[in-house]
Structure P
Amino acid sequence: EPWGLAGDRRWAVVDEQGDVHWLGENPRLLSVVASVTDEDGLLLDAPGLPQLKVPPATGEHVPVGFAEVDTVVLADPDAHAWFTRLLGKPARLVWLDDPNRCAVPASHGGLPGDVVSLAGDAPILLTSRSSLRRLDDWILEGAMERQDDPPAPLDMARFRPNLVIDGAPPYAEDDWREIRIGPLAFRVSERCDRCAATTYDPVTFQKGKEPLRTLARHRRWDGKTWFGIRLVPRGRGELRLGDPVTVLA
């Protein structure tokens, strides 16, 4: 879809003031498995909580303090209770009813007509397995210099990509401006700067120093650390696992 993968990042968990419950302060969000149902609802799973089927959101519009949108739609109250129990603090589940209301910010490479879901900065985040392997090598080199135990390879889930590719040289994606994946063309809107959410292990939920420590050593400029690229789709279509990737510019 013009705003990203079908159903992706249309939902968010917010506090009573409409500010998003950020992963960096709420690592238990990593335990949630959310599946989109045929009716545009959600199926929620998390350890220690009952499975919950959330119907399509039909509640009132409420203001929010994040993304490029003023209001979103409240989900079913049972979903609020489920996330409140998960996080141990007041929480509400909300839904973006119309992504056409949400523009890709010009500060993040957005052009007139570009729209995005609650992802905020761009419709698609693409990462490369070869780039991750190079990052793992750097992390191992750093551990050996510090005489630390060899670390396990990082899980790509730390970076929360929509699309993962392989076969290109490490960090070749830094220089891409336009690509085609299968039948669809994408414009590269910008590289992706990384935040502290990447330092949480997606399995144990424990916070560490990687990958930001090593990215800061090898992939830091403009005061930020970088991994992956953000994309804007040129149109609608369907992607499949194994689709070829072609660099157009």
Structure Q
Amino acid sequence: MWYNFYSDLQMKLNLSNPDFCIYLLSQFPFAADDEKEMMLSDYMMEQFEMPAKGWLEELSGQTDENERELDPWNGYTYVHEVNDKVTLFAEFHSYNTVYFFNDIYLGNTGGHFHLSLLSWTELKEIISNDKAELSPLFLLLLPLVIGNESERAEIESKISEALQQTALDLNDPHLGQITKFLTRHLIFGESHKNRLMHKEHIGLTTSRNHSERNQEHSEEELKQINEIISLASGA
């Protein structure tokens, strides 16, 4: 795996950078307002000035005239040491973030997205040791999370708090609407889709198809992903 150790310093990849904040908020394919029939990505384009093409290419790599990623990819990877056993690698590609814990693939946000991986509790445990000022870790990992209705109030509160730390200077309508979009990404309308079920000798699984924890995956695959998440969360 290739990555640039200095990307977060060179490009200021934290919540003080409005371009990076907008990039992070574009990585939620389930973030929708069903009443408005609108996706978060469309809302962001309507309400905010989007990052310049040059900045995006510096972050996620150059593309050809058909907007296809060049080979070899020349974008940045965000590197964060979760603890002494697990390091997060988040590769920033064009329209896609790809996640790894150590060398184990977690998922991606692109067209063939694989998300719905972490429980809300696991996310809180993973970010609990992150003391960096204006850290993007919460919003960076949030696309991977499954939430349920009993957690809605806490999820909304934490999302709102994180959004207020960004450089986007959100007014109250923006803050409320984006919080609603992001919460919808975590909590689906069908309650059975919001459950992580424990499978004996394997760990947590989900019925959501687009997940490395999908219950139909092999026992070996499920054990591997559950083990690395346990190491990351300190379970």
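Any read-out appearing in this document is the output of simple, stated calculations on the displayed coordinates, not a laboratory observation. Just so it is clear, the model here is predicted, and its values are computed rather than measured. Cβ atoms are built from the backbone, for glycine too; each structure is taken alone.
Worth a mention:
- Structures P, Q were shown, and P(r) over Cα pairs in 10 Å bins from 0, in percent at 7, 33, 38, 19, 2, 0 was computed from Q.
- helix-only ellipticity at 222 nm (-39500 (n - 2.57) for each DSSP H run of 4 or more, over all residues; to 500) derived as -10000 - corresponding label from P, Q: Q
- Read-out distance in nm of label points 7 Å out along Cα→Cβ at positions 67 and 147, computed value 5.1, structure in P, Q: P
- Structure (P, Q) behind the derived value 14, 46, 34, 5, 0 of P(r) over Cα pairs in 10 Å bins from 0, in percent, for residues 99-194 alone: Q
- Top of P, Q by distance in nm of label points 7 Å out along Cα→Cβ at positions 75 and 139, largest first: P
- Ranking P, Q by FRET efficiency 1/(1 + (r/R0)^6) of positions 83 and 179 (r between Cβ atoms, R0 = 30 Å, to 0.05), the structure that comes out highest: Q
- Here the criterion is volume of the Cα convex hull per residue in Å³, for residues 91-130 alone, and among P, Q the highest value is seen for P.
- Read-out mean count of other Cβ atoms within 10 Å over residues 19-26, computed value 21.8, structure in P, Q: Q
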